[in-house]
Structure 1
Amino acid sequence: MSHQISHITKRIIILLSILAVGLFSLPISGYADLSGTYTIGEGRNYTSISSAVTSLTSQGVSGPVIFNISENMTYDEQIVIGPITSPSSTNTITFQSGPAIGSSATVQFTPTAADNYVIRLNGADYVSFKNLIINSYGNNTYGIIVRLESDADLNEFLNIIFNGISTTSSGNTPALIISENSSVDYIRIEENTFKNGASGIVMRGVNSSNLSSGTQILNNTFNNQSWGAPYLLYQNAPQLIGNTVSGAGQRGFKLQSCDNGLQILKNKVSVNSSYGLYFYYCDGGTGLPFPRGLVANNFLAVTGTYGLYSYDNTYQDILYNGVNLSQGSTASAAFIIDGTGSTVNVQNNIFANSVGGYAASISGTPAINTSDYNNLYSPGNYLARWGTTNLIDLARLQSASSQDAHSVTDSYQKVMKMMLMK
């Protein structure tokens with residue numbers, strides 16, 4: 001009897017061994033790391049974006065991953081992407097419309113007080129969204145499209161149409177993309193269109209001692225924001241390059257405490273707002289490894305009070321900009337430096353105030369390091385203001401400031417022609 005039991009036991013052990021080998025040799029796709037190209041849509045690998053995200057965050061990645069979202073379809077989804085296992089500069093994750101030319105998938109949702117976003121990157125890294133339409137159907141308070149938080153780094157938004165709510169909000173939210181008091185680094189936002197909302201982009205780092213690094217806002221179009229286009233706060237060396245802004249309600253660009261190599265270059269801003277470009281408490285570097293801040297080759301057409309406004313900035317170069325102020329009072333200024341600050345160079349700019357205010361108002365005179373080769377225009381009683389003194393012409397500005405030795409005052413027609421060439 002004991003011999004029979006032993007024989008049966010042996011057979012059971014052999015059978016279990018065979019089963020174990022078989023199980024371990026089978027591919028278990030539900031638990032394998034993702035790598036390669038997958039499709040999203042009816043009858044595809046994933047029926048929804050959210051189901052693809054579930055696999056992504058539960059399984060991680062072992063190579064680059066692309067999710068092609070079926071084009072010409074609408075996905076009513078709220079998407080949250082948390083930390084992903086093993087992403088890298090090579091193991092990137094991309095959500096994009098399918099390969100059909102001239103068509104885009106649409107993602108949309110109605111944000112609420114509890115869930116104020118359409119897409120939330122909550123600690124996710126190396127994620128790209130490309131060639132999509134994303135709509136928010138919220139209200140004046142809850143209308144955010146993308147929320148970045150919990151150290152969500154190295155993410156991209158490329159060729160997206162962001163459709164926000166039409167609002168008259170006088171605050172900077174709801175924003176179409178927002179990061180609030182969070183360490184979010186190396187975000188690239190390029191060739192997108194931002195429509196409506198209170199702000200196009202709001203990126204706030206933690207504080208002046210903990211700046212977010214590497215924010216790039218490149219070649220985007222901003223239309224009809226009620227408050228302003230981009231607002232950057234507590235940033236290290238951000239780049240705003242090649243953007244076009246129209247219709248902003250209060251500010252074109254606003255930047256605060258953006259240090260160490262700030263670049264604002266080749267932007268075109270045409271707005272009915274108080275400020276075309278307002279930047280303050282921005283401290284450039286003195287050289288390598290931290291270069292000076294650079295505001296250059298921008299065109300600002302402002303129907304408002306101030307064109308280019310610098311307040312309490314240090315180590316900045318303001319070069320080759322064209323500013324035309326076409327509405328305001330006699331206290332308005334195409335270019336203004338206020339507060340304190342230091343070591344600011346102002347050269348080869350056109351500052352035109354066609355409504356009779358100041359071409360340039362420099363109340364923060366210690367901030368000026370050099371000012372020269374500028375073209376100043378105003379048909380008003382005073383061309384400029386230096387300190388507390390109103391100055392009727394260029395000769396008096398040169399005498400009062402010991403600056404602008406080679407600057408000129410051309411006619412309005414010549415000034416406008418020169419600005420059209422910029």
Structure 2
Amino acid sequence: MLYFLMAQKICKDEPDILLNPIVSKFKNIKQAMAEYNKGDAFSPEIINAIHFVQKSSDSAKLVFKHFKLGGEESEEQSFSDSKFQKNLFYLQKKFEDAFDSLKLNRNHILFIDGIDVRPDKFKYDDYLECIKGLANAAWEINTTRFANIKDSKGRLKIILILRPDIFASLRLTNLNIKFSDNSVLIDWRFPDSKQYRKSKIFEVTDKLLFAQQERSISYELGKTWDYYFPSDKTRYYIASQNSYEDCFKWFLDYSLFRPRDIVAMLQTLQTKFLDNGHHSPTFYREDFENRPVKVSYSSYMWSEVTEYLKFYYDEKDEKQIEVFFSYLRKYTFSYKEFCDTYDSYMVRRKPQAQLPKFFETADTLLQLLYDLNIIRFIDEENTHHFSYREKNYTKIRPEIELGQTYQIHEAFSTRLYAY
């Protein structure tokens with residue numbers, strides 16, 4: 001299936017390659033696919049690829065026919081539905097011969113997205129096996145086939161767009177090596193919290209606002225941000241530091257240090273701003289500190305939790321988390337307070353209600369809340385640890401420390417508690 005999709009991509013993106021007489025094997029593949037696709041002219045590419053494999057007997061006969069017409073086959077071959085594996089092996093070999101003959105001028109990367117959305121009709125274990133097979137296939141193709149194509153300027157690669165936690169769940173051999181060699185770590189963090197106006201995430205946000213201005217003016221870092229969020233109207237006081245901060249620091253505190261979180265906040269502000277009939281182009285601190293804005297943004301953040309949990313659990317399971325916090329009722333809490341709340345919850349819950357696996361122990365629930373970035377832990381040196389801040393190539397799923405003090409992320413507290 002992956003070979004089929006890659007071959008279609010090459011035909012579409014680099015049609016001139018077919019003019020080269022030395023790629024006759026690839027031409028044969030292209031002609032066989034074209035003839036096959038006539039029967040499913042209006043089907044999406046992925047559906048055609050699935051059908052091409054499922055109807056392996058018909059597909060192998062087509063490929064054999066065009067290879068024979070092209071002078072690449074001399075001996076007769078027979079294919080039948082009862083010889084499914086033989087058919088697939090023949091198709092695989094012909095695709096590989098075709099790819100080996102290519103002299104590409106461009107790089108061709110096949111991105112496969114949507115893998116981390118589990119269809120409702122598939123159980124978690126069954127779907128994980130599907131993804132594991134896909135990951136192993138992509139790995140083998142990239143390392144043993146595409147990496148060994150010689151004398152070609154352009155290269156081929158298949159990339160699966162997959163969440164790190166799901167990648168870790170696949171339990172592939174040499175997991176960390178595969179992860180570091182085949183992924184890109186996008187890290188928006190910066191070491192000095194007081195230098196956030198010099199950070200890349202601030203620059204991206206400022207340039208996003210600048211790009212939407214009507215007048216053609218030269219760019220100056222921070223100028224557009226300060227126009228909408230002037231310091232004298234939006235800075236806020238931090239009692240613990242006895243100082244005032246630019247409101248962008250507030251935006252960061254409510255995010256997971258991702259540009260899309262900042263954009264979601266800006267969109268929420270814009271919507272509420274217009275709904276309230278404001279006409280001034282500038283915001284005030286009260287605009288982003290009012291409860292409707294926080295509730296709306298908190299709903300966005302909770303949707304991220306929902307997407308995460310839907311891969312592993314049923315939709316009803318996420319409700320149990322909200323119910324648990326109705327027992328906890330604290331923004332900052334100790335490990336003992338968390339365990340006591342867990343025990344109380346387990347005693348008072350409905351006996352017939354089936355709990356999800358992450359409720360097996362207090363520690364498994366605590367780890368999940370940390371994975372979801374709903375909570376952080378604060379160590380003896382008063383350092384705040386969030387899961388997203390601890391992740392790196394060798395630590396795909398950071399573990400929470402037990403026996404510490406814990407605190408709910410500001411973006412989730414509005415959803416979980418009605419202050």
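Here, each number is a calculation from the coordinates, and none is a lab measurement. Because the structure is predicted, anything quoted here is derived from the model rather than measured. Cβ atoms are built from the backbone, for glycine too; each structure is taken alone.
Between structures 1, 2, the calculation of relative contact order in percent (Cα under 8 Å, 6 or more apart) yields its largest number for 2. So mean count of other Cβ atoms within 10 Å over residues 245-252, computed for just one structure, reads 23.9; which one of 1, 2 is that? Matching structure: 1. For the structures shown (1, 2), mean count of other Cβ atoms within 10 Å over residues 149-156 is largest in 1.
If helix-only ellipticity at 222 nm (-39500 (n - 2.57) for each DSSP H run of 4 or more, over all residues; to 500) comes out at -4000 when worked out from the coordinates, which of 1, 2 was used? Going through each structure in turn, the value belongs to 1.
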